[in-house]
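So, here come the structures, one by one.
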Structure 1
Amino acid sequence: MYFEEKRIKNKRYKYIAESIRLPDGSIKKIEKIFKGENKKKLKKFFEKRKIEEYTKYILKNFKTDHIFTKEQIEKIEEIRLNYQRILRKIPKSNFKDLLDRFTANFTYESNALEGNSLTLKDVLIIMFENVSIKGKDLREIYETRNSRKVVELIIKNKFKINEEDIIKIHKILVKDTDIKTGYKRFPNIIVGKRIKTTPPENVKEEMKKLIEWYNENKDKIYPIKLAALFHGRFEQIHPFEDGNGRVGRFLINVILINNKYLPLIIKKSQRVSYTTALEKYDDKHSDNLERFILERFKETYRKFFEIYVKYV
């Protein structure tokens, strides 16, 4: 915030102002006449105005619907601004700790959804003490180490939604395991799933269509909804021999981070709701998956980022 003076009808007025950058890169100046308000009151005013300006921008550029209503978008934009504020304000040492904790929790939960037997304590030891654990499957250990690298690169905004980066994410994930890299050569067998995934010979074409759809809609569909729809279609294609669930969840966060939203965590305790939402998507009903991803977004902020900052 900064002060400036304006002359209106030969009278001088003192204004306090703040410039914000909107998602399209344009600058919007927020200002009010300064009447001696204290810092706390001024901060509250500008925070409210920033949420209003971001929401106005979103509503102008993206359509609302019965899930992503105007009221819901206002709440999401408030969360996004609070998350950005956390990243700016948090001390460097705490910032690294925050990212380490997020990486460990995301990796533990995402791998556990796929049946990985490592505990959160195991994951912390493998990631940050760089040691193996006796009696544990080497593949699970490699997957954990590899997942850490992927999450760190996502947080640093090093990936885009394109074929090259998606294949690269999978390659990093399966390094040192016996899983073949690149698109699958044989059909997937998914126990308990009704729908058939894309046959190997059609994967490249379907992935091309998915990425084209993403590029056509990334400036039309609200980012959280976009991430949910992309995830549903990616899981239908199941382009790799193994690791599709983890890569799919990585890509949700690539889309969110690229749009300056916080990354989310899907917990193993939410497996049933998650798989049900994906099954509904397979049946051409996307509402469940959209709501599920939206709730995980809000929950991750509330139960991870907000709590962390509270104790810092």
Structure 2
Amino acid sequence: MKTNSANREIVVSIKDLDRKFGSFVAVNKVSFDVYRGEIFGFLGPNGAGKSTTIRMLCGILNPTGGSGTISGYDIRTESEQIKLQIGYMSQKFSLYEDLTVEENIDFFNGIYNIPKEKKVDRKEWVIEMAGLKNHRNSFPRDLSGGWKQRLALGCAILHEPPIIFLDEPTSGVDPISRRMFWDLIYDMTGKGITVFVTTHYMDEAEYCDRIGLIYRGELITLGTPDELKREHMKETVLEITCNSPQDIIIDVEMLPEVKEAAIFGHGLHLILIDSTEETMNSAMRKNALMFKDDSEFSQKKIISSLENVFVSLIESKDRERSPILEVRR
């Protein structure tokens, strides 16, 4: 992971970026920088402001307030120059279903004004990258989700932009295709391309160099995955292994020491409230939740997952907004 920002070139920079739709604040004074060759993850629940932010950065939507630059170009006044610097791939498949694979690539070659002498090479690169050598004349509707995804990516970067915006690019795609897609992302960043990606998958967030979490239009944290786990997850997380976790999870959740419990594999993951392994062990014994005949029983403290970090941060933000309401999962 590339975490040291010293002497690195800033290619995306926004300061106090706002976007309002009437009285609704979709993006509220968001500020951050993104560095060349970085995988920057932008995460948040549906409706948090992720796509609105991306559309402002791509010059599609004007900000209500604040400022921003992409490769030095102003997002307010130089949107046409910005479009030459970026590739954009939305979560919704955006190619033409009534054109073949080859015809779609030819169309985008024209849109991006690729020089005539480079068009054939660029088309062959997309077909090779997407694994579509035997599907040149197929229609996108006949392709699998993974193939369609790689074709869309190839068309988005035909003009070899230095910055790529991917808005939930792997939504609805099988795990193998997702892994292959991320291999492509790593290849691109290895060549100095900057990738700005939104995702709902917590395992994908782990692949990012840095992550920004946006919630209700506000950027509530920013850092590397390790930094977020270390600095923002103060509660103890225990992994309990036992024979029948489904038999005790409801009773475990009722213990005052437990903030949240979830079945994980052959055991439970517990987020504790002001408790330690020892106090949790005592609480379970006291409430007869450890059985003498359970030869599999064990517990250990573990590093929190990003999912737990994000849930904890969002719940903390909700408690700030509504301190009387206890937020508990």
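For mean projected area of the Cα convex hull in nm², for residues 35-106 alone, the calculated result is 7.2, so let me know which of 1, 2 that is. Working shown, then result.
Working: 1: 7.2; 2: 6.7.
Source structure: 1.
Of structures 1, 2, which gives 23.4, 77 when Rg and Dmax of the Cα atoms in Å is computed from the coordinates?
Numbers: 1: 22.1, 82; 2: 23.4, 77.
Derived from the structure labelled 2.
For the read-out FRET efficiency 1/(1 + (r/R0)^6) of positions 187 and 235 (r between Cβ atoms, R0 = 41 Å, to 0.05), a value of 1.00 was computed from one structure; give its label from 1, 2.
Working: 1: 1.00; 2: 0.60.
The structure behind it is 1.
One of 1, 2 was used to compute helix-only ellipticity at 222 nm (-39500 (n - 2.57) for each DSSP H run of 4 or more, over all residues; to 500), and the result was -19500. Which label is that?
Working: 1: -19500; 2: -10500.
Matching structure: 1.
Rule-based calculations on the coordinates, nothing more; no lab input. If you're wondering where the values come from, they're calculated on a predicted model, not measured in any experiment. Cβ atoms are built from the backbone, for glycine too; each structure is taken alone.
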